[in-house]
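Listed next: structures, encoded as structure tokens.
All of the numbers you see were taken from the coordinates with simple rules; none came from a lab. This one's a predicted model, so the numbers in the text were calculated from it and none came from an experiment. Cβ atoms are built from the backbone, for glycine too; each structure is taken alone.
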Structure 1
């Protein structure tokens with residue numbers, strides 16, 4: 001079952017269950033997925049990247065709302081982000097991420113912070129969708145400065 005079909009099926013189930021916020025979020029994701037497919041009809045849509053981008057938008061909006069003292073809106077954005085998160089692959093544990101970064105550092109023979117970009121170029125495709133870039137960058141930086 002494709003992600004678009006799964007979103008539509010889950011939205012229908014949520015509608016029957018009366019979960020308005022979940023229905024709204026799932027419909028928005030289905031719409032974004034559809035639009036991404038129309039913008040580049042020849043290229044396959046990177047569904048994981050789209051889900052990550054939408055989740056990140058919700059988390060950034062939640063932070064902005066909290067800073068502005070609008071906890072009600074921040075909570076709504078946070079709930080949407082958690083709904084989206086359910087459709088993402090399981091995130092790597094710290095131990096797994098450190099192992100992947102360690103392998104990449106050893107593979108390149110990298111030893112200084114000046115080589116962060118080279119290490120990141122190897123690590124990011126390996127962790128695609130399973131770890132956020134900030135988190136990966138922090139682990140790479142830690143590995144190269146230790």
Structure 2
């Protein structure tokens with residue numbers, strides 16, 4: 001199917017909708033390959049954007065939902081749980097400069113219990129609230 005905006009879908013159809021496996025190529029060069037249900041991304045799939053960012057993981061009703069791995073162009077990455085396109089649940093975020101956080105997330109922010117490690121060996125293990133250390137924790141130098 002070639003759409004008016006030059007986007008292209010190639011894959012399985014059912015009841016005149018994308019259902020099953022398919023590839024959607026956007027006019028700008030981005031693409032999605034994976035599962036479809038009623039014209040939206042559903043099940044396992046992967047997205048690739050023209051800037052080089054990638055996502056491999058699960059979708060539910062057109063949104064990243066469940067286990068996934070996102071890699072940004074600057075080299076940072078997140079591997080863990082997503083809920084309706086947000087980083088949420090348990091996961092590991094690694095920055096390009098070697099910093100790393102492993103713990104819980106709520107709405108794209110470190111929130112709950114986690115451990116943050118710096119490349120020079122410093123380490124904080126404890127509580128976070130909205131991306132900030134708050135509550136009980138141990139900081140080691």
Thinking only about distance in nm of label points 7 Å out along Cα→Cβ at positions 98 and 122, which of 1, 2 has the largest value? 1
Entry that produces 3.2 once distance in nm of label points 7 Å out along Cα→Cβ at positions 18 and 50 is calculated, selected from 1, 2: 1
Quick check: 1.7 is what I get for distance in nm of label points 7 Å out along Cα→Cβ at positions 58 and 74, calculated from one of 1, 2. Which structure matches? 1
Where does the value 4.9 come from, among 1, 2, when distance in nm of label points 7 Å out along Cα→Cβ at positions 34 and 106 is the thing being computed? 1
Among 1, 2, which structure scores highest (criterion: mean projected area of the Cα convex hull in nm²): 1
For which of the structures 1, 2 does the calculation of relative contact order in percent (Cα under 8 Å, 6 or more apart) return 10? 2
Calculated from one of 1, 2, helix-only ellipticity at 222 nm (-39500 (n - 2.57) for each DSSP H run of 4 or more, over all residues; to 500) reads 0, and the structure in question is 2
